[in-house]
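Novice: Multiple structures are listed underneath, in structure tokens.
Readers should treat all values here as calculations from the given coordinates under stated rules, not as data from a laboratory. Quick caveat: nothing in here was measured; it's all calculated off a predicted structure. Cβ atoms are built from the backbone, for glycine too; each structure is taken alone.
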Structure P
Amino acid sequence: MLTVRETKELPIPSLAAGMCSDPAFMRWIADGGDSLTEPRSPRWVMQRWASFKRRFIPDYYARIVERWIGRQLGCGWNRIVVTDLRDTVEWTMLARLGAQVVRVHRPELAALPEDTAMHVSEQHHTIKAQADILNDGSLQALADAVVELVDSMSAAVEAA
């Protein structure tokens, strides 16, 4: 459900916060004034879970991604794509690893529902990027733009 845009926004009774097996998360939700019984969307749940985990471990997701990158490098991959960069903690980890951040703009996307649109994770457009790609055409046009950008970034690294 998290990989299909339409279902990311679909409120589902089984995703109500009170259905969670973690009592601390349920207390945190209730203490924040949110309902434990209201059906929630997968996006809402993931946003709140991230906020809950990051209260005491600000780099919770960055650590997971860094371990994944390490496994990819260990397998011999040297061009790795990390999608959904959400906050400066993740950006800092990627910068420390020498990554280049590219923002892909998709102007045709519908606006997010109010209960998820203002969450801190949706403010990712403020994160510094080394390059931008406009994704407003065909898949082939996007692929061509990516290849062109990778070639230009590779040339810049070689020249340095």
Structure Q
Amino acid sequence: MSRPPFPPFTLETAHQKVRMAEDAWNSRDPQRVSLAYTENSTWRNRGEFFSGRAAIVEFLTRKWAKENDYRLIKDLWAFHENRIAVRFQYEWHDANGQWHRSYGNEQWEFDDAGLMMRREASINDIDIAESDRRFLWPAPGPRPADVPGLSGEPF
């Protein structure tokens, strides 16, 4: 199994890899997302550590059961050879209707087949008013082409 584009990344292919990841996560389909990772991919997400596609599916299923109306934007921060760093923001609401914006950074490492073998994510959440939401496209689904990324966005 492979997932182009392959390392070593160029500016163009690193941007492409980031957008592909964003689109997959915005599908909120844990099985689809898991296929971008190696069979034994290792993750750190906030304070959780796990490995393997089955664990990824379990984690994402649990995540999206809690984080309702999830919408995500990822932006390329840096890249080198088989590694990519991104910053991201996503918005979601909890079961009580409270909206949140989550801010984070990820470090990714890929194998030669373009599958992610390591993902490390640091994430912080803030409560926001529904009127402060910025990610308003229909979900689930990819961010429309006319909705800009995070470049130039204030934190």
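Novice: On relative contact order in percent (Cα under 8 Å, 6 or more apart), which of the structures labelled P, Q is highest?
Specialist: Q
Novice: A further question on this structure: Taking mean count of other Cβ atoms within 10 Å over residues 12-19 as the quantity of interest, name the structure among P, Q where it is greatest.
Specialist: The structure with the largest value is Q.
Novice: I have 1.00 for FRET efficiency 1/(1 + (r/R0)^6) of positions 60 and 140 (r between Cβ atoms, R0 = 25 Å, to 0.05), calculated from one of the structures P, Q. Which structure is it?
Specialist: Q
Novice: Another one. State the single structure among P, Q that was used to calculate log10 I(q)/I(0) by the Debye sum over Cα atoms at q = 0.09, 0.12, 0.15, 0.19 Å⁻¹, giving -0.39, -0.67, -0.99, -1.35.
Specialist: This value belongs to structure P.
Novice: Now a separate question. Out of P, Q, choose the structure whose coordinates give helix-only ellipticity at 222 nm (-39500 (n - 2.57) for each DSSP H run of 4 or more, over all residues; to 500) equal to -14000 when calculated.
Specialist: The value was obtained from structure P.
Novice: Right, next: Starting from the value 1.1: which structure in P, Q was distance in nm of label points 7 Å out along Cα→Cβ at positions 76 and 108 calculated from?
Specialist: Q
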